Structure formats: structure tokens, C-alpha cells
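Next up, some structures in C-alpha cells.
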Structure 1
Amino acid sequence: MGQVLSINISSVRGVDKSSVNEIKIVEGWGLEGDAHGGDWDRQVSIFPVEALDKVPAHKKEEVLNGGYTENITVYDIEPELLTIGSSVKVGEAVIKILHIGKEQFKEHGRPYIVSREGRFGQVVRGGIVKVGDSISLIDSD
């Protein structure tokens, strides 16, 4: 079982997100106040920090010093477990992972790795999520 390291939102797409300690996640929508919320298949982005191991040495400092672009940063859960079609319980919310990465990779800053290893999905059940909450795989039934 992993933990939530940070929660990040922005009311505008394409800019670094601001960190908050707690957020309401809305079923069928996404994070309250985040520009990526809506009726689509990438309502929430989750990034397992263990995926930072895949960043090449020459990009590491740039990625680590970039601002957050993902909604929920998690640790202590193997990225290989966060597969397409799996559902995860994050705090009170449940998110179904529908994509890993993006169709077009970003080449600079934190988006470099998030566009390759971020998990994107839809909110199946809403609820409150706080920094320090657990994240775990759940049965999809």
C-alpha cells in the first residue's frame, strides 16, 4: 500500500500546479477546482515517484526541479501495479486508470516523465483525499 505525497491543482491548463493538503474529488469529474476536470477519460493524473528511476541522468535535475504537473503524486506503490484497467483507492476516492502516459511526450521539466509514466483516469467514486492518505489497488468488481 502506497501513500499520497502531494496533491496539485491549477485552474488553468498548461501551467505548473499548486499544492494543497486536501481536496474533494468529484465522481465523474475530477479534482474540484482543477482545469482537467470534466466529462472525459483523463480527469485525474497520478504519478508514482518510483517512475523517476526511468529519467535519464542528463534530465534528472530538470525533472526534479520542475513544478508539479500531475494531480496526485504517490510513493511506495510499484508503477507496474498501476496498469490500464486497474482501479485504485486514494483516500476516500476510487480512480480507474485508463491511460499510461500521453500520446505525445513532453521533452522539458517534470512533464518529461509525467507524459511518459503518469497514470490518467476517471473518478469512479468521489471523496476527500489528503496528503498522507493511502493508495491501494482494489478489485474492479
Structure 2
Amino acid sequence: MITIGGLLPSDRAAWEGLFRAYIAFYGRAEPDEMYERAWQEFRDGTRLHALGARLDGRLVGIAHFLSHPSTSAPGTDLCYLQDLFTAPDARGGGVGRALISAVTDWARERGCGRLYWHTQESNAVARRLYDQVAVNRGFIKYDIDL
């Protein structure tokens, strides 16, 4: 059975392994300091938030998210699901769906007007799930690295 909950101090190594695999999936490499900063932010729980999915007690999935105000939805915050990752050996068993559902509940409980996220167009496996649980509104994302 999949259980979803906050990350515990004892999850640090397993969380980092999953997060590093997520970063590698997108062809990136990040310095160790980034992982430490993110972990501290999640432990603080004021700006960035994290949930973990456990299968038989083992951490097999992570979701990182935040809420923020919106100019086009005044009076309500939006929730951005920044990172979602499931261990390869646990995929197809409902872990991603359970994490999205838990983040949705978190956002709804806090009065957010919408939950949204991005993925690469080529991420066909994840998009099969996303197309079942959300609406693709056709936006294209642009970045400027600073």
C-alpha cells in the first residue's frame, strides 16, 4: 500500500537519491549545496514543501511544491508542483497519482485556486498520467537563466 506524508529526518539519504535521479532524468547536474538548501527549505516548511510516497515503508516517490500569489486570480494563491519523481522500480503502481492527489489536497485545504506543473513535451510516460488527472492548456514555457 502507498502512503503519502511529510519527509522525516531519516528520509534524507533516500530523498536525495530520488531527487538526484530526477535532476539526472532532465539531463542536469546540480551542486551538493542545492540539495542541502532544498532539504533545509523543506524541513522549515514555510516557502517550499515536500511530500514523500512510501511503499512498504520505503521512500519511492517525492513531490516538491510551493504556493504563490497570482495577478490573474486575485485573492487566491496558486500551487506550483515543481518536482515529481517516482523510483523506476515503483512506476506504474499509482505513486505519481497518489502524490499529485496529496498535493491537490494540500493546495485545496489552503485555499489555492489552481495546482499546475510543467513537464517536457517528450516525457510521454508521465504525460499519460498527467493527461488523466489534469488539463493541458497548451502553454509553452520560456526561460532566461540569471
Read-out helix-only ellipticity at 222 nm (-39500 (n - 2.57) for each DSSP H run of 4 or more, over all residues; to 500), computed value -3000, structure in 1, 2: 1
Structures 1, 2, by mean count of other Cβ atoms within 10 Å over residues 53-60: label with the highest value: 2
Per relative contact order in percent (Cα under 8 Å, 6 or more apart), the highest-valued of structures 1, 2: 1
Value 7.4, calculated as mean projected area of the Cα convex hull in nm², assigned to which of 1, 2: 1
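FYI, it's all coordinate maths here, none of it is from the lab. Predicted, not measured: the structure shown is a model, and the values here were computed from it. Cβ atoms are built from the backbone, for glycine too; each structure is taken alone.
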